[in-house]
Every structure is written in structure tokens, then in C-alpha cells.
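Got some structures for you, see below.
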Structure I
Amino acid sequence: MGIFGRLFKKEQETEEHIIYIEKLQDWYDKQLRPKKKKLNQKIKQAKQKIIQHTQEMNQKLEDLNNAKLMNPNIPERAKHFLTGNREAYTKKLKSFLEELALPEEPEELEGFFTDFNVQIQTLAQSIARPTQILSEFLANETRAAAIPLGKIEKTIQQLKESMEKMNLNQIQKTKNKIQETQNKIQKQKELREESNKAVVQINTIKKENEQLKKEIDLLQKDKELNSLKQEKKDKKAQIDQMQKELLKSFSVIETALKKYEHITFKHKELVGKYLKSPIDALTNDLHLEIIHMLADLKKSAEAGKLEMKNRKTQKTIAEIKKITKDRLGKFLTEYGQLHVEEKKLQEKINKMEVITVAEAKEKKLEKNNTKLKHLMSKMNHLKNELNKFDIPEEKKEIEKELSRKFNINLTVSLIPLMNEANTQKTNTASK
């Protein structure tokens, strides 16, 4: 090729197109229009030929059905055999012709060709046996009836080759791919908007929570409130100390109580209660029946009925002596009074306006945290959904396919172009 030929070739290869994805379908239809117009002409021509071949086949089938045997003196059974196969052969071919219909739109051709190949193979298999038998009796007529079928097959094959030569195969598949990509981009856009909205809500709630925490902290620093809380704390400390001292005494005699529980009948139920919870048992022992039970326990220990080592027995007896009626009575009085005072302090705290406000804010904070947890979960779900998209890769596939189909360099833009004139460019080499 000469230098001027090479320059001319280079000039024709430099055309580029940049198309916004949302306008790609319309652009594709526009590019297809001239080729589709030519293909529609091919379809019309093919339809005319198929009509002619169909008429020819019907005539040949009629000739086959009317054909006489060169040797009519064949067995009656053979005649019936011939008639049955001739009818089957004719029926299957006519049924095939009735179902044969070229589509009106080029987009439907791809599916038609696939179906036709299946149908023609099915037909060939179904008439193989009748054809073989008819060829033995009426060879010329049978062969003549099959010729138009071959012409129909050739016409459809030529139409398929024309479509492929024009690069118009898989039109609908390409359209579907473009539409699917557009749908995914729209879905991606919606998910991102939803994600951005969730981010705004999360940030708003976090900011509100920070303010709520500051306000709650400020309210809890109220002098009167803190004074009451400290007083309540002191009461609680006294109650805990009293419980600790009493539980210490019952801890010393616990082994003895367990052994005593197995030998006593009179105090069995009471012993069980004190073993389970000394504090609860004592606060419900209004008549201090424990004093009688401890006296009997002491006697049993002294008599060696509890089967404990001497040192443990002496320690148990010594501790029982400390658990007097006066001590228990004083415990119940002071313990009950401390609980009453603690309860009054709590009621006083609850009635304070600052507490009411703080509790309302704490409830709001808790509600916000629940909503925040839900939003964070939603964000993770949206993130996972967005990760499923691979738009750039699908965009590349479309660019490659359409560039090859129309012999251009196509770039699909995922963002709107500033100027519609930019949808088509030409390199400086072509200017």
C-alpha cells in the first residue's frame, strides 16, 4: 500500500464516540436504524422466497400423493405400508411449513434461527424412515418433494449470514445488556443516596447523643441531688456492713447447721431457710425462733451429735454464744430502719425535677442508641449490596462489543456530559 493509501486508511480509523450511559440505548437504536432497514429488506425478500418454496413444496407433495406405482401388482400389505408412510411424510412436512414464520423484527431473528435449527433437525429425524420407504416405491416424487425444503433452509441460512455480515446478530442480547447496566447504575445510585441519607442520620444522632450525655452529666452534678445520693450511698454501706457481719457469724456455724438439719425434726424447716439465706430468714423470723433453734444446736454440738472435730465444735459453740437475742433484735431494728431511710431518700431523689429531666434524656439516649444500632446495620447491608456491582467491567464489555459492531472507538460515560457536542470527537490526525 502506498503512502497516500496508508494516510487515507489512518484517517478513517480515528473516529471516536463518547456517550452518556443513560442515552446509550437511544444512540444504539439510532446506529442500528440504517442496518436494520437493510436487514428488513432481506427479511422481506426471504419471506417472498419462502412463500414460493412453500407453494412449490405443496405442489410436489400433491404430486407425491397422486403418484401411481410403476408396478401396481405389489402385495396389498405393501400398498397399505406405502399409503401410511406417504400420509405421515406429507403430514409432517405440511405441519412444518404451517409453523414456519419469519419474525417481523430483526431483534427476533437470533431466537428464530436457534429454533429453526432445532425444528429442521427434529423434522429430519421424524421423516427419515418414511423417506427411506417412499424412496423404494416413488423415488423421483419423494426426492422432488424434498428439494423445496432444502431451498427454504438455504434461504434462511443466507438471511442469517446477511445478519452476521451486518454485525446485527445478538441485537436483543446487547439491548438487554445495556438495559441491565442502566438498571444497575440506577440501583447503585439509589443505594448510594440511601447510604448517604443513613450517614447523615447517624452523624445527627451521634451529635445529639453527645449533647444529651453532657446535659445528663450536668444534671447529675446538681448539689442537692448529689447530697441525697451520697446520703443514700452511706445508708447502703451501713446495710451492707450489717449484712456482712451477720453472714460472717452464720458462715462459722454453717457446717454445724447442715449436720443439725439431718438430725432435727422440730427445726428442720427453719434450719433450711437460714442455710439458704440468713438475712431473708431473719427478717421473716418475727418471733426470733432462731434463738430456740440455736440453743438446741449448741446442745447437740456439746453432746457430740454433730460429729465434728473438737476444734470446729468449740469454734461453733463460741460463735453461737455471740448470736444473742439482743444482737438479733438490734440488727432487725437498725436494719429495718436503714432500709426505710434508704427508701425515703430514693423517693425524694425520684421526685426531684432534675431527676425527671435526666431520666427523660436517658430514655431519649437509649432510644437514639437503638436507632443508631439499626442504622449501622443498615449501612453494612447497603455496603454489601454496593460491593456486588461491577459497573466498570460491564461498561468495558459494552464498549468493546459496540466498538466492534460499528467499527468505532466508543467510550461510555457514567456521568452526564457538559456538552452534547462532545458525544462525538475526531482525533487531530483526521482533521
Structure II
Amino acid sequence: MDKLIEVGLVSESKGRYYDKFRNRVIFPIINTAGKVIGFGGRAIDSNDNPKYLNSPESKVFRKKNNLYGLNLSRASVGKEGFIILVEGYMDTISLYQGGITNVVASLGTALTENQSHLIKRYTKDVVLSYDSDSAGIAAAIRGMDILHNEGLKVKIIKISGGKDPDELIRNEGREAFRKLVENALSFGDYKLNYIKSKYNLKDDDSRIECIKEIAESLSKLGAVEQDIYIKKVSKELSVSEAALRLEINKTQSGHEQTRGRSEGFNESLEELSSIEKNCLRLITINESYIQKVDDNIDMLTTSLALNIFSAIKQQFAENGQLDVNSLIDSLEENETKALVDVIETIPIEGEEEMIFEDCLRRYKQERLRTEQEQVISMLSMLDEEENSQNRQNELMQRLKQIQDEISDI
């Protein structure tokens, strides 16, 4: 029963156990190695919420690392040369039953970067077929951006009448869907059409705002794609190519300035971890901890802590001792504020060694937990090519070692 609770099939309340997927149609979620790693459940009663329910995240199930149906569609993806990405289980099943077998679903409307990495392992061409309602359109725009940023060639099917792929293939058949695939819009064309649909292009003020938003979108494309769409937009919206290029350049310059300000702002807001605060406080109390911290420098992870520690080391190397007042004068404003805050708020005199050992222990635990997450992620993404028994055993053995090490700390 504990295992069923752990993987999210059963829930417990007041000493009683309940089927978490009761009154739902169950869809096994199978990874590319052919192993069941989770379940999806669709409510039978339209009044039950949520409509879809997935297994919770577990050691074997990471939603962001998997695609529904990929275990069956991989061969067809290779044969067809592209993959069709849909939203839901029923879309995948209906298309597959209808003879469209190079299809997968993203286990929810929000496509993840990890899923785009997974797609790239099998093809560089993706056709999106999301629902045609407002939520589906928004999800398609987000998904297209993620896939495009991954370097994939993206097209999108436009289904009219508010239908989804499941309805379309059941009502109109495979050939109707294939025709939509053949006429799928490119990434750039779809985004341009979407942006233009939001504005009244007969009104000059509205058209100007539309052109500005298009320039914003084009500024994120490569030079060749930009050139193609600049010519197209110039003709469609009666704006000169030169004016459009100027607006794109202005947008790109704004991005550069914003990025620079943002990086500076984020750096100034960067905060020390509790481990870093304790390490720096130990050093200001007892100079012998300079070497101890240096020997375990990985405990300092932020640039803020590393910069302060670097200044401490430099002053100690030059003078043979640490003068906190002189140190504070040599630091940047954000570094000074951070160090003064540490000195004023962390009283640890008399407990130095205990505090340092605690820092080491917590750091080791955090490092092991990070590695544990990485191993679990690797296990969830194994496919047949990688999934030799030896490889799986190695990962499971390492996972057990990590868990034992965490328990022993």
C-alpha cells in the first residue's frame, strides 16, 4: 500500500484508502523503453474536476521529461520525417487509430524545454496541432517559441470551427487531417497572422501598434528569416522595408539595454545562502577559517559570496591579517551591505567549529540531493537504445548509494 501511495495511485484520509483515479478513464503513460511510469485519468462525469489528472511526480515519473505515445510513434517519426505534437491523450489515440501514427502529446498544454530536447533526438521537424480555442492558441504560441529556440523547424495546423484533432479525424477522416498537415503554416506565418488578427488594420494607429509588435517578434529571428518576413510584412501592411528594419533594430537595442540593466539589477539583488553567511561570519571571527573555507570553496555558490571571499583572501595574503573595516571599504556597495548584514545578524562566537561542521553537512546534503534529482531524471528519460540492463542497474545502484549517503550525514 505504501508503494501505491508513493506513486500517487492511492490516497489516504482518516485511516482509509481511496482510489485516486476513481471514475476516470485511465491512460497508462509509457516511456520509450516500454515501461509504465505513470497514469493519466480523464473524468467520466463532465462535472468532475479536474478534467484530466496525472500521476504526481515520482522517482520514475517526470512529466516534463516524457511525451505521451512516443514509445509507439518513434518508428513512424523516422519514416515520415516529422512529428505531430498534440495536447491530449484522446487526440493522440484518435489520430493513431486513424492511421496518423507519428503523433505524441505533451502531457498537458505547457510544452517544456526538456520535451523539446526529447523531440530533437528523433526529428528536427515538428507540426503542432493544438485545440483551436483561445487556450489552445496561447499554448501553441508558447510551444512554438520553445521549439523554435531549440532549433527545430516548426509548423502549425489551423483547425477551423473550434474543433480539436480528435473531433476532426473522427468526423472527417485521415485524408482531411493529412491535407491540413500539408498546408500547415510556418512558425513565422502563424505568428504574423496571429498578431495581425488582434488589430484593426484599417485604422492607422492600430496598424502602427501591429507593426511594432511584429517588429518585436521578428527581432528574435535569425537574419535570413528576418529578411524573408520583412519583405512579406512590407507588402502586406504597406510599410517600407527600411522603416521596418529600423523598428526591429530599435527593438533589439532595447533588449540589449534591458538585459544589461536586468543583469546588474539581479546582481545587486543577489542574496547569500545561509551556508555562505555562516562561512563569511566564521572568517570575520576567526582567520583560520579562511583556509578551511578555501578548501571547501564549492560551498560558496553565488558570485556575491565569491567576490567577498576573494577580497578577504587578497587582504589576508597582503597583510597577514584581516581588518574588517578596511575590507568593507574595499568592497562594492552591494558586497558591503551583504557583509555588514552578516556581521550584525549572525552571532556565533564560541560555536565556530560546530557551525562549520554544520555548513559542511548541509552542503553535502544539498549536493547529493541535486545529484539524486539528476539520476532520477536520467532514469525517467532512458530509451531502448540506452536502456541496457547494465545502464539501468548502474543508475539504480548510484541512486541507492546517494540515498544511503544522505541518511548517513
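Only the coordinates and a few stated rules stand behind these numbers; no lab work does. Owing to the predicted nature of the structure, the values given are computational and were not obtained by experimental measurement. Cβ atoms are built from the backbone, for glycine too; each structure is taken alone.
Remarks
- Ranking I, II by mean count of other Cβ atoms within 10 Å over residues 241-248, the structure that comes out highest: II
- When FRET efficiency 1/(1 + (r/R0)^6) of positions 129 and 161 (r between Cβ atoms, R0 = 30 Å, to 0.05) is calculated for each of I, II, the greatest value falls to II.
- Origin of the derived value -19000 (helix-only ellipticity at 222 nm (-39500 (n - 2.57) for each DSSP H run of 4 or more, over all residues; to 500); candidates I, II): II
- Mean count of other Cβ atoms within 10 Å over residues 41-48 from the coordinates reads 12.4; which among I, II: II
- Test item: P(r) over Cα pairs in 10 Å bins from 0, in percent calculated as 4, 12, 10, 9, 9, 9, 7, 6, 6, 8, 9, 8, 3, 0, 0, pick one of I, II: I
- Relative contact order in percent (Cα under 8 Å, 6 or more apart) - structure with the largest value, from I, II: I
- Winner on FRET efficiency 1/(1 + (r/R0)^6) of positions 81 and 121 (r between Cβ atoms, R0 = 30 Å, to 0.05) once structures I, II are ranked, highest first: II
- Per distance in nm of label points 7 Å out along Cα→Cβ at positions 57 and 353, the highest-valued of structures I, II: I
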